[in-house]
1. When you work out mean count of other Cβ atoms within 10 Å over residues 23-30 for each of the structures 1, 2, which one comes out largest?
2. Given structures 1, 2, which gives the highest value for distance in nm of label points 7 Å out along Cα→Cβ at positions 63 and 295?
3. With FRET efficiency 1/(1 + (r/R0)^6) of positions 71 and 287 (r between Cβ atoms, R0 = 30 Å, to 0.05) derived from the coordinates and found to be 0.65, which of 1, 2 does the value describe?
4. If Rg and Dmax of the Cα atoms in Å, for residues 199-270 alone computes to 12.0, 36, which of 1, 2 did it come from?
5. Out of 1, 2, choose the structure whose coordinates give relative contact order in percent (Cα under 8 Å, 6 or more apart) equal to 21 when calculated.
6. Kindly point out which one of 1, 2 the value -0.31, -0.42, -0.64, -1.00 was derived from, the read-out being log10 I(q)/I(0) by the Debye sum over Cα atoms at q = 0.06, 0.07, 0.09, 0.13 Å⁻¹.
7. Consider the structures 1, 2: one of them gives -11000 for helix-only ellipticity at 222 nm (-39500 (n - 2.57) for each DSSP H run of 4 or more, over all residues; to 500) as calculated from the coordinates. Say which.
8. Figure out for me which of the structures 1, 2 the number 2, 9, 13, 15, 16, 15, 11, 7, 6, 5, 2, 0 belongs to, where P(r) over Cα pairs in 5 Å bins from 0, in percent, for residues 55-166 alone was derived from the coordinates.
Structure 1
Amino acid sequence: MDCQHIVNRIYDQIVQLEDRGAVASYIPELAKVDPKQFGVCLTTKDGKQHSSGDTQVLFSIQSVAKVLSLSLVLSKIGDDLWKRMDFEPSGSAFNSLVQLESENGIPRNPLINAGAIVVCDIICSLYENPKDELLEYLRFVSGIKDLTYSKDIALSEQQTGYRNYALVNFIKSFGNIKNDCETVIDLYFHLCSIEMTCEQLSYTFGFLSNQGKQLLTQKEIVTPNQAKRINAIMQTCGFYDEAGEFAFKVGLPGKSGVGGGIVAVLPNAYTIATWSPSLNKHGNSYRGMQFLEAFTTATQDTVF
């Protein structure tokens, strides 16, 4: 398969279509991003990359980072994580409070906001300096030695993240947040502020196509069984209330973020990252979804 030719052909096809999405204006820093930017990078299991478009532009990966915080916690406490949350699809918006009321503060899965906030609470319990330790972990997984939090994006989220403040306090009322709410939500906002390029993001998630090991160094990030479980959770929960449609049309485990990034994985083969800031009504990149559907249709590479 000529990966570069297929990536270029489908990129050229999608970039000519009308972009019907809109940027995530409720986070002021994200509203400043040029919505016309569009990049795609595929990284094969042997570390080779095939790119097209704006693949070296830094962007806010937002909720895509939740997979990395999940990986950290799974690697540290294993299945004890599931005492604090479930691994079922929510069927609701990513920032919904509705199910927490009837389910006693237990989030449906670690990839919705409520679940990722509980994951951040666990990180706060594991480390004396959770922000520093989380950043070191992200640098280790990504191989980006100068990776850092975006102060502007974190501040922007702190100033407008009213629903996330509500979530952490609501979960705390059920006893499922063990640390100070301000400390936990601060870590969550910084997690979501991480910026990468398409090329960096595609490489970073390569461990999920390589049975839990970093592509180039072969260092273990998670066990093969944990990598399998993370991929399963991305398959069923990675796109909120559009997860079923993504599975139906694309057929790969993946995760989206409101910064316009999407990463998808074909285990034992490749990782592909797309970025286009304009989002559809579900909060997923409009062009990214279009590209990935066309790509797996052309290659017939899916997990099904």
Structure 2
Amino acid sequence: MSGHAKPKTLDRPASDRLAAMAVFAKVVDLNGFSAAARELGVSKSAVSKQVARLEDDMGARLLNRTTRRLSLSEAGLAFYQGAQRVLAAAEAAEAAVTHLAAAPRGVLKVNAPMSFGVCHVAPALSAFMARYPELSVELDLNDRVVDLVDEGYDLAIRITRLDDSSLIARRLAPSRNILCVAPEYLKRAGTLLTLEDLADHECLLYAYQAPAGRWRFHGPGGERQIRVSGRLRVNNGEALLQAAIGGLGIALLPSFICGGALRDGRLGQLMPEWNGRGSADINAVYPASRNLSPKVRVFIDFLAARFGPHPYWDEGLNG
């Protein structure tokens, strides 16, 4: 038998653990036991006992208490972030049942990257809004990372690695970058045989690329990062596409931007074996602190069905 003690939380009903998490989160959110007690309609001592038992269950101090202030310990911060996700998931499950038959209505405020929003989100809105006539949409397009809570967005479309633990994400589609170039550029500048040859060519740079001046590739040799340079740096993918079509240089573009130009021959694909799927996906994200409302749920479901694991913009492309 193992010498480790069984965690006490496993001896408690799941409903009790969830209730204790909710009390703890309320104390943190309202920055005090008294405020949490008033909000929950219970005594301060009951709130204190719940938190104390939770700390006993965890075997760690979650809150640092003084006579004047309350703060999260390192363990408390990690537990609070996890509790937010668990509580949000529980609320979402309850909301999904409660609102299953309710017609989505109201205003849906969405943020999306400029190029993906123009090319793929905006064209989807006519069918979506026809399906839900009581729903209005405010679509805000820009490439900066917005604060969903502070700026009042219901959800955002993000194409990046998601590090923000306060957001819940649902994958809508894969995203892959393709190394592409106009035939005229290759006639003028010569061909490429290896990724290292990019150092000798004019590359078209995306201003928000991280890390700057490095392109990431996935292929038979695993992941590679290649240093690149060029005279043109732009903060918009569609503008980079037009520069590539015009023969200004080589571009590393998402297939949802360059797919059409590759299919009609305005651009050619370089080294397709190194143009595999990257680590980023196209995700719909929304705050963990909010219920998944019917209007958000149906919009995410709609986009996931429209794009899916094999999106239409990848049809006919190599890799």
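All of the numbers you see were taken from the coordinates with simple rules; none came from a lab. Note that this is a predicted model, so its numbers are computed, not measured. Cβ atoms are built from the backbone, for glycine too; each structure is taken alone.
1. 2
2. On the way: 1: 1.9; 2: 3.5.
That would be structure 2.
3. Details: 1: 0.65; 2: 0.85.
Of the structures listed, the value fits 1.
4. Details: 1: 12.0, 36; 2: 12.0, 32.
Among 1, 2, the structure yielding 12.0, 36 for Rg and Dmax of the Cα atoms in Å, for residues 199-270 alone is 1.
5. Values: 1: 28; 2: 21.
The structure behind it is 2.
6. On the way: 1: -0.17, -0.23, -0.38, -0.84; 2: -0.31, -0.42, -0.64, -1.00.
It must be structure 2, since only it matches.
7. Working: 1: -13500; 2: -11000.
Of the structures listed, the value fits 2.
8. On the way: 1: 2, 10, 19, 23, 20, 15, 8, 2, 0; 2: 2, 9, 13, 15, 16, 15, 11, 7, 6, 5, 2, 0.
This figure was derived from 2.
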